[in-house]
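We did not get these values from a lab; they are worked out from the coordinates using the rules stated. This is a predicted model, so every value here is computed, not measured. Cβ atoms are built from the backbone, for glycine too; each structure is taken alone.
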Structure I
Amino acid sequence: MLEVLFDFHSDNLIGVLLAAVPLIFTLGMLGWVHRMLPRDQLSIVFELFLITLSIWQLYDVVVRLAATPETAAIWRGYLRGGQFFLVPLGLHFAVLYAERDRIANHPLFLTTLYLPAFLQMGAYQARTIDETLYYSPGWGWLARNQDLGPVHEVHSIFLAILAVGTFFVLLLHWVEVRRVPVKGPAAFILLIGIGIPTLIGVLFEVVFPLFDVQQWPITSTVAIFFAIGILIGLSKYQLFSVSTPAAAKAVIDTITDTLMIARADGQLLFVNTQAVDQFGFPRDLVQSHHVSELFASEDEAQEFFSGRWKDTLRGNRYHGLEAEFITVDGKKTPFLVSLAPIPLSKRGDPGVALVAHDVTRIKVVERELFEAKELAEEANRAKSLFLANMSHELRTPLNAIIGYAELLAEDFEGDDAEGDLRRIEKSGRYLLDLINDILDLSKVESGKLEVVSEPVQVRDLLRSIEPTARNLADRNHNTLEVAIHHDDPWVFADRMRLRQVLLNLLSNAAKFTQNGLVRVEVTQADGRTRIAVRDEGVGMTAEQQTHLFGLFSQVHHHKDRERYGGTGLGLALSKRLCEMMGGDILVESEVGAGSTFTIDLPTGEPDAPIAGEPAAPEESPAAG
């Protein structure tokens with residue numbers, strides 16, 4: 001038996017080489033594919049295609065080496081399966097590559113594709129097809145297809161149809177993607193690599209024998225075009241990385257969120273790896289499970305399906321829905337759920353894609369942050385309350401120091417000690433202003449600062465602070481101007497606090513302006529009164545303005561702070577006071593062109609009642 005099995009000769013050496021060279025290329029590609037490509041459906045089908053192709057090419061090599069018809073017949077029987085299954089696998093691969101996964105995995109398509117091959121292989125092994133071999137120089141021992149009977153002829157025609165179908169599937173796919181970079185050239189290379197051997201094989205091994213022309217078994221030889229094309233495609237055009245279904249499936253299986261696709265009634269159709277791990281759905285039996293199994297109770301599931309699920313089927317999308325699902329360990333776990341409607345077929349059968357993100361860790365961190373925030377706010381309130389309660393204890397001794405320094409300076413007037421005493425007085429007053437600002441801010445934060453809004457005549461208020469404002473302006477040789485664009489402007493505010501805010505803005509304007517103009521301008525419109533304080537000082541950048549009203553924030557550099565002084569509390573306090581009076585402070589500034597701070601408050605009426613007091617009888621407004 002072994003002598004017959006290995007009874008070879010070298011008479012057809014050239015023919016053997018023509019069959020062996022493509023076989024070597026195919027085996028090399030098979031090894032590369034198995035080692036390098038991801039284990040997805042596309043690469044697995046392509047790997048099976050290469051295996052059957054190498055079997056068919058080995059079939060040609062052995063037929064050309066066999067010295068006797070008995071040896072050729074034995075090997076033909078062993079290797080015939082490669083021929084029967086090669087063409088169906090080629091079409092299966094082409095449909096997958098053309099991104100028609102739904103067709104490629106349809107049971108009817110798979111049955112039509114592979115069942116005839118199994119039947120033909122069974123008929124061949126049962127020897128219902130009797131082959132009479134003849135020797136053809138160069139080609140080895142061949143069988144006349146015309147003598148193999150109608151079953152073989154029908155199957156040959158069927159394989160020819162599949163082969164031509166493979167070519168047209170790849171052709172249509174190339175037409176679709178020909179303008180897409182990388183993807184188009186890859187599709188063209190595959191079309192040429194598979195198309196040439198396919199069409200030549202159909203012509204010489206199926207069509208010619210039908211017209212009683214001698215069979216020329218050159219398909220495995222011209223498969224060298226396929227080998228070269230695939231090698232170019234793999235090395236230059238990323239032949240398989242451009243397959244959308246394969247890439248999409250790989251991404252879906254690697255994402256850390258649960259992804260489920262279900263029919264309109266909630267029956268599951270697909271789950272990714274994360275869903276299998278989190279909820280225990282067996283992927284091979286996923287269609288026997290339902291989305292309602294995620295919920296702990298029927299009531300929760302019914303509420304979900306009667307609400308958001310139905311809305312999603314109507315075309316709405318939902319993101320960030322909070323829900324509790326039962327995971328594989330039996331625990332209730334918080335999830336953020338997104339729902340989106342998707343069509344399940346070209347007919348538009350409705351379905352839903354559900355993405356669930358486990359937020360257990362986020363909830364824990366959120367709770368810890370909330371507790372830390374509560375502790376911080378409590379500590380801040382305690383600090384503010386402490387400072388507010390320390391107002392008398394801090395101010396009383398400091399006022400005494402300032403008073404004694406002032407008295408001593410008068411007693412030592414003209415003496416060398418007067419300068420030192422005046423510096424003590426000045427530093428004390430600066431420290432008192434700082435303490436007052438801190439205490440006021442503490443009162444605001446602790447809710448103990450009271451603001452009593454009432455109608456305030458703006459002209460009278462500006463007249464009262466004008467001497468102080470001119471004194472501030474004179475220090476840097478500035479000119480103070482006041483412009484009131486209204487006969488008798490009134491504002492609804494706390495008079496003392498508004499005075500404090502105005503003096504703070506005028507002090508800043510005078511401090512940052514040298515030999516320039518400080519202008520106060522009052523306007524009224526749409527029930528609002530605006531008091532603008534403009535200067536011609538150093539100005540600020542847009543970035544500096546974003547930090548302007550922060551606590552202890554000074555927008556200028558260290559050398560400017562040494563020159564101008566200040567603590568960074570005045571503007572922060574002024575803004576909070578304006579907000580408590582129902583208004584705000586707006587700022588416009590440009591480097592080198594000065595700044596404009598605008599107090600925006602509700603316009604008051606001279607006969608309006610003071611907050612917390614009953615309305616007075618209607619009288620004529622008093623003169624300001």
Structure II
Amino acid sequence: MFRLLVSLSVAALAGAAAVVGGYAARPGFTLEMDRAMPGLVSGFYESERAGRDTFAWSGRQATMRLPGLDRRGAWACIVRLRGGRADAGSLPEVTFTVDGIVTARHGTSNDFIDINVPLPPRIGHGAVMTLTTGTFVPGGGDKRELGVYVDRWSCAPDPGFQPLPPGPAIRAAAIAAGAFGGVLLVMGAPPIVFAAGVAAVAGLQAIPLTRDLGSFPAFAVPMEWLAVALALICGAVWLLRTRLGRPVGVAGRVALFVTFVVLYLKLMALLHPSKLIIDAVFHAHRLEWVLEGRYYFTQPMPNGVTFPYAIGLYVFAAPWTVFTSDLVSLLRIVVTVAEVAGGLLLYRLISRGWGDRTVAAAATVLYSLVPRTFEIVGNANMTNAFGQSVALAALAAATLWPLSRGRWNQWAGLTLLIAFGLLCHISTFTLLATILGVLCLLYRFVGRPHLRSEAWMIASALLVAAVLAVLLYYGHFGDAFRSAAAVRATQAATPTSAPISMATRMVDAGRFSAMAVGWPMVLLAVPGVIVWLRRGWRDRLGLAIAALGITFIVFTASVALAPVEKAFYRYALEFITRVTLATYPAMVTWAALGAVTAWRHGGLARVAGAVVVAAAIGVAGDAWIGWLR
């Protein structure tokens with residue numbers, strides 16, 4: 001017990017120390033008015049944009065509360081604003097108070113000005129800053145009482161004063177590091193692994209906890225309790241399997257721990273007050289429509305084309321709304337959990353298919369490092385991200401479940417899972433159907449004899465699932481499909497711009513595909529493909545990987561070889577990234593084979609493999625931090 005308490009204390013101290021160190025390097029913060037306001041700020045209307053400028057109108061009074069701010073020394077805050085009045089004679093004066101005491105008064109103009117608001121030292125912690133100004137009602141149906149036009153609000157300690165981070169940040173870091181340290185102890189991690197795991201959690205979580213308003217309790221969800229919940233679930237999974245007589249080996253424990261830590265870190269960035277909303281509110285509104293009983297809606301595209309906006313994500317998320325009214329955070333959590341769970345699915349596929357748990361664990365780790373997933377989740381293209389996760393689950397079921405004739409329970413389950421995937425996104429419909437169709441052909445004509453009967457089971461499941469998806473949803477949009485076909489025919493007959501050259505298309509197809517998975521993954525995959533071919537690929541897992549690879553080649557080649565007008569080239573390249581998103585588990589598996597083969601080979605190959613894996617971690621880390629920029 002004494003050793004347990006000491007270890008947990010060390011983990012908690014490591015978390016706290018990392019936050020103190022990170023905060024010392026960057027103690028100030030900036031509130032940009034181009035994103036949702038955190039709970040620390042009140043009195044502003046929603047962010048707006050004028051040209052390249054983003055801003056938010058204040059009301060008569062706007063307040064920023066900073067609990068735990070270290071006030072042993074002085075701080076200086078700068079608020080960039082302008083009056084924003086058509087009549088210069090009605091420009092208001094602004095008054096700033098700190099803890100109820102007036103510290104600054106300043107007239108405004110129609111040009112931006114920077115107003116200095118000093119925070120003098122005092123006993124205790126925390127600060128409350130308030131902006132007060134006159135208001136006007138713009139009219140024309142806009143009944144808001146608008147104060148001043150605020151562009152930025154930033155604060156930094158005076159030179160020579162090194163503040164400590166707010167208490168809530170230190171406490172959150174200590175609890176989270178201690179929780180994951182407890183998981184490592186329960187799993188029986190040796191001291192060096194315990195130290196490495198705790199150091200990784202402590203160091204990485206310190207980045208969002210010390211960035212801008214992340215030092216204050218401004219996250220959409222309390223991070224320390226999210227960490228505790230995830231750590232408990234992770235530990236419970238390990239203990240349950242042990243009690244059932246199916247203990248998790250070393251590789252499995254690595255995969256399990258990494259999966260839950262990655263989930264925690266991704267949610268920290270997505271729920272951070274600095275994270276841009278982008279399209280998240282759009283999806284929250286669509287979820288509201290589903291909750292209201294509106295199930296059939298479309299997404300407009302250029303030239304008057306619309307396409308059905310599939311609702312699989314919203315239907316799945318709807319029952320969880322009983323726990324929260326924050327639909328943006330709920331959707332982000334659902335999509336991220338589904339995406340990260342794909343790593344565990346990949347572990348299951350490889351460990352069951354090839355019996356190589358080391359490759360399986362490596363694939364799980366690399367799965368979490370693919371840049372395209374950060375881009376698509378960060379941009380809040382949630383339905384596409386969720387659809388990819390469901391598609392991987394469907395492919396895993398088709399690969400792992402026994403589907404010989406007579407296995408009708410498995411067939412029914414696969415059919416429903418495929419149908420759900422087809423209802424998650426229109427591109428998922430196309431790509432998942434192609435992947436499974438190719439898999440059926442491979443089973444029938446290339447696979448080992450016992451797989452040929454399963455080809456018919458998978459094909460029939462796919463056919464029935466497609467019929468269900470059309471009857472339940474896509475069949476309601478006949479007009480949209482007909483209008484899209486008519487527009488496409490018109491454009492083909494009367495092109496409006498010169499087509500992009502084939503050389504450019506081929507170069508861009510390769511470049512965008514490599515960017516989507518990251519160049520380190522491509523390097524690791526080269527020897528991985530050779531190993532995959534040599535070990536034999538006509539088994540279930542090998543054919544599933546082949547189906548993903550063939551689908552990627554076919555669709556990418558179709559974009560690279562088919563003429564595309566300049567006006568629509570952006571959408572062609574975007575489709576390539578969607579194809580990469582749907583098929584990247586194959587690249588990850590090849591990369592894992594390459595990395596493990598290099599490690600087992602030893603010598604320079606081991607060093608080179610380790611360097612490339614480190615580069616993959618660096619690429620993913622930059623994408624993760626990019627969520628907060």
Among I, II, which structure scores highest (criterion: mean projected area of the Cα convex hull in nm², for residues 288-359 alone): II
Test item: distance in nm of label points 7 Å out along Cα→Cβ at positions 136 and 544 calculated as 9.3, pick one of I, II: I
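Suppose P(r) over Cα pairs in 5 Å bins from 0, in percent, for residues 264-535 alone works out to 1, 5, 8, 9, 9, 8, 7, 6, 5, 5, 5, 6, 7, 7, 6, 4, 3, 2, 1, 0, 0; of I, II, which structure was it derived from?
The read-out comes from structure I.
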Origin of the value 0.65, where FRET efficiency 1/(1 + (r/R0)^6) of positions 40 and 64 (r between Cβ atoms, R0 = 41 Å, to 0.05) was derived from one of I, II: I
Structure with the greatest value (metric relative contact order in percent (Cα under 8 Å, 6 or more apart), set I, II): II
Source structure (of I, II) for helix-only ellipticity at 222 nm (-39500 (n - 2.57) for each DSSP H run of 4 or more, over all residues; to 500), computed value -18000: I
Which entry (I, II) yields the derived value 139, 59, 45 for Cα extents along the principal axes in Å: I
